[in-house]
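Next up: the structures, one after another.
What follows is calculated from the coordinates using simple rules that are stated; it is not laboratory data. This one's a predicted model, so the numbers in the text were calculated from it and none came from an experiment. Cβ atoms are built from the backbone, for glycine too; each structure is taken alone.
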Structure P
Amino acid sequence: MDNPFEYINTPLKEVPAELKDRVMKDVAYAKLLLDLASLFSLNVSSVIERTIKHRDD
């Protein structure tokens, strides 16, 4: 069995350009989904905080 810790100090290898493009597109898609989710979801902690502050007034 190969020990993966033996490769820690070895120099990094170049990845193919098409793989790099695919990964960057996936990251951009994930960021878009996170932005859309935050746009359409409630920030529960801020809602509770505003409700408590409003009750104290």
Structure Q
Amino acid sequence: MSSNRIEGAAKKAAGAVKQTLGKVTGNSTLEARGAAERAVGAAQNALGKAQDKLGATIKR
């Protein structure tokens, strides 16, 4: 499993927590930062999935 998948999933989860915390506390800056971190994590996770798929294809 690609390290990008693991790191991306962690960033995505941390971003979701920050986003939710921002909503609950009414802190729009924290909410926006959380949403951005979540998006970056999702992109990094997708990159990791592509790397894994490419690696599996090459091994065949």
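For the set P, Q, ranking by mean count of other Cβ atoms within 10 Å over residues 19-26 places Q highest. When Kirkwood radius over Cα pairs in Å is computed for each of P, Q, which one produces 11.9? Only one of P, Q returns 11.9 for Kirkwood radius over Cα pairs in Å, namely Q.
Can you spot which of P, Q the value -22000 was calculated from, given it is helix-only ellipticity at 222 nm (-39500 (n - 2.57) for each DSSP H run of 4 or more, over all residues; to 500)? Derived from the structure labelled P.
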